Structure formats: C-alpha cells, structure tokens
1. For which of P, Q does mean count of other Cβ atoms within 10 Å over residues 12-19, calculated from the coordinates, equal 30.9?
2. Given a value of 17, 16, 5 for semi-axes √(5λ) of the Cα gyration tensor in Å, for residues 124-163 alone, point me to the structure among P, Q it was derived from.
3. Say we calculate FRET efficiency 1/(1 + (r/R0)^6) of positions 108 and 188 (r between Cβ atoms, R0 = 30 Å, to 0.05) for every structure; which of P, Q gives the highest result?
4. Tell me which of P, Q gives 15 when you compute relative contact order in percent (Cα under 8 Å, 6 or more apart).
5. Comparing P, Q, where is FRET efficiency 1/(1 + (r/R0)^6) of positions 60 and 172 (r between Cβ atoms, R0 = 25 Å, to 0.05) highest?
6. Quick one: P(r) over Cα pairs in 5 Å bins from 0, in percent came out at 1, 7, 15, 18, 18, 15, 11, 8, 5, 2, 0 when computed from one of P, Q, so which one is it?
7. Using distance in nm of label points 7 Å out along Cα→Cβ at positions 20 and 44, single out the structure from P, Q with the greatest value.
8. Work out the source of 2.0 here, i.e. which of P, Q gives that when distance in nm of label points 7 Å out along Cα→Cβ at positions 36 and 84 is computed.
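No value in this document is a laboratory result; all are computed from the given coordinates. Keep in mind that what you see is a predicted model, and the values were worked out from it rather than measured. Cβ atoms are built from the backbone, for glycine too; each structure is taken alone.
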Structure P
Amino acid sequence: MVKIMLVDDHEMVRTGLKSLLETQPDFQVVGEAGNGIEALSKVAELAPDVVVMDISMPLMDGLEATKKLIELRPDCLVLALTVHEDKQYFFQMLQAGAKGYLTKEAAADELVAAIRSVAAGNVYLLPALARWLLEDYTELASQSNFSSKDADHSGLDALTLREREVLELVAEGNTTPRIGEILTLSPKTISRHRERIMNKLNLHSTAELVKFAIRTGLVKAG
C-alpha cells in the first residue's frame, strides 16, 4: 500500500485528488495540508511514502517545503504537481529533492503512473517536459564532442519494432494516452511496453529514455 499525503492550498483540488487516488486499490491518502508549514508539522505523524506537492502556496511554498521535508525525512518521496510549466521551477524542484514533476494538466492515469513510479524508487517527469533535459543534454554533449556514431546500439537492437516506436514517441514528449492514440493501443498496453523498454535498457526514468534515444540517433536533438 502506497501512503500518500496531498499538499495544496486549494481544498477543492485536494478533495478531487483524494477521490481520484483512492479509486486505486494500492493507494491510501493518509493526510492533507494547505501549505508547506502545515505539511512539515504533519509528516512525522502521518509517515507518507509519497508527498504530492504543489509549488505556489502561502506561508511556505512547495520549493522550500520540499527542501525542509527531505532534510527531516530523507526517505520521503516528493512528487511536484503544479500549474507551472516553467523551466526554472522544474529544475529548482528537482534540485530541492523532488523525484517527479507533473503539471495539473496531466491526465489522471499519468498522475497514478507517476506516483507508482516515484514510490518504486524511480524519477518520473511528464514526458512533455523532457525537452528541457534534452536541451541541457544536447549542450553538454556538444561540449564533450559527443558523436552518436560512437554510441552503443546494442540496447536499441534488443528492442522490438513496437518498443522502438514507443520509445521514440516518449522521447518526443508524448504522454502515455497520446501514444496510445497514435499507435491505436490502450494506455495500459503502452505502459507495459514502456516498462519492458526500461527493463531491457536498465533505465529508470523518462530523462534516461530521452538521453538514450538521442545517443542512438532514434530522435534528433534540438
């Protein structure tokens, strides 16, 4: 059972999230907080596995709360859920210790998948935001005289044609539901393909999938 704490200054948002998440048999919402200070005061008692954290809140925002929460409970996993599709917030939250970043426009099944992924010890980023990591990686690669011709293609060769298609669409920033629409497959089937890809390649996050796709030339950087 994954114990979840919801931190958001809008009660209606928390109520909606709780109703959604508790439809999952392996999820339990153990508590809520309306700001970072309240979250910190409750976390020791509630002992959540995953904290779903808003960023813009009164008294103490999600960025500061995440930093203090990780100091207080290093084993607690934070998933940012925010209206901000902003590169600065994105990198600041990851630097603060968040293990995932979603915008509130994400589909419900994307949030469920993100919580499960974070709870399992992985990093989860909304695929559409992976372009920022792609841009940073491209810059680093160019500085290092990186050449995709020298990349190891053995991992790519281990994937089936369908798995390559899914990997390419993930690396291009498509969500799981959108990939399902493109390939005429259910989101659950896409999730299974994605899991097999990550297992075959020994990768653990969207960011690593994007980097692998660039290294092997499956997608073009920039």
Structure Q
Amino acid sequence: MRSDRDKAIALAGVFQAADLAAQIAHRGMAESEAMEASIHSLFQIDAASVVAVYGGAAGVAHGLKTLSQQLAGITGRKIETTRYVISLLHLERKLKSDRAMQSLIGGRIEENQPRLLHYPLLHANILAGLAAIYTDSISNLKPRIMVQGNPMHLQNQDNIDKIRALLLAGIRSAMLWRQCGGGRFSILFGRKRLLATTRELLDEIGQTALPGQTR
C-alpha cells in the first residue's frame, strides 16, 4: 500500500492527461510542460518512485490543480474532464484482466523508446507512435472514450495523435493509481483526505490554490 501522497499524485496524473486531451479537442493546444510530464510517464516502466514517473510533483501541477478543483466542488468544475477520468479508470480495470493487451502495450512502448534519442517528447513522430499504440489496444475496449470538441481541431491528425497519446498516458496513471491502492471507494469515502493531500502538494511546489478554495 502506497502513501496518500502517492495516491494523490497518481490520480492527478489521470486528471492531467484527461484535461489536456479536452483542451486540445476544444482549443487545438494545451500546456506543453504538463504534456511533456504526461508523455514522459509512459516511458517510466521501472521508476524508483511514484513521483519520479512524472519527473517530480511539479510534473503533475496541472493535474493537482484540476483534481483539487473537482474534489472541492467549486464553481467551474470540469465535468467533461471528470467524465474522461471515469472512463479511463474503468478501461484500466478492463486492461488489468487482459494480459495479451498489457504485453502488446508494453512491447510497443519499448519499441518506441529509442526514438527519444532522436526526437523530443512532444515531437510528432513520438506522439504518432504512442497514438498508434492506443488505437491498437485501448480503443478496442468498450465503451470507447468519445472525445468531444471543436470539429476543426478534431479533424487535424496531429491533434488526434496528441489526444490519443494523452489518453494512453491517462491509462498509465490509472494503473499507477490502482497499484497505489486507489479505487472508487478511495474517492467516495476519502475525498477530504485526498483533497487535503492535494493541497499540501500544491503548496510544496509553490502553486497557488484555485479561486474559490479555502484553507
């Protein structure tokens, strides 16, 4: 069983990937540093710690803010992001029982890792490779995640690749959340504790609370 901090960081990773995917679908862009941390997590197979998966707690600052906002129930909650998070957690539970698909994903990520010697994390070639893994694996599980947004952005192949790569990163974080002992009841009955831990982490990395939050 991992600590409350590990659980909060892993769940923030899910929220971060989901919210960034939603941003790209609606705006055609998303925060690059947060995206890098999410994509980075996919290649951290044997990380020394949960926080190392994202290159430090600051790597999920966007996710921690989003998670804090959702848990606090303040004005401006992102319902669409939450819907994607619920879908990612559900699909990860299905993936857990599919050893063949787990092997496929792991093998394909290993195949793509050497590309990092030649391209940065957010290069189109890296994202396209990760998007292809998502298409050949997670997208075959039901129910599929139907991403909504601006049709102009959703018709752009680069944006499609970014969204699929981020959803794959969301699955990675959902798996980490489960491995840390997280589950539906952890959110339902441990909401206040999770919110307090999330805010502590935001304080530590020097991020201010979202409007409407009180301490």
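1. Details: P: 14.2; Q: 30.9.
Label of the originating structure: Q.
2. On the way: P: 22, 19, 6; Q: 17, 16, 5.
Answer by label: Q.
3. Values: P: 1.00; Q: 0.30.
Sorting by FRET efficiency 1/(1 + (r/R0)^6) of positions 108 and 188 (r between Cβ atoms, R0 = 30 Å, to 0.05) in descending order puts P first.
4. Working: P: 15; Q: 39.
Corresponding structure: P.
5. On the way: P: 0.10; Q: 1.00.
Checked P, Q; max of FRET efficiency 1/(1 + (r/R0)^6) of positions 60 and 172 (r between Cβ atoms, R0 = 25 Å, to 0.05) sits with Q.
6. Working: P: 1, 7, 15, 18, 18, 15, 11, 8, 5, 2, 0; Q: 1, 8, 16, 21, 21, 17, 10, 5, 1, 0.
Considering all the candidates, the number was obtained from P.
7. On the way: P: 3.2; Q: 1.2.
Sorting by distance in nm of label points 7 Å out along Cα→Cβ at positions 20 and 44 in descending order puts P first.
8. Working: P: 1.0; Q: 2.0.
Of the structures listed, the value fits Q.
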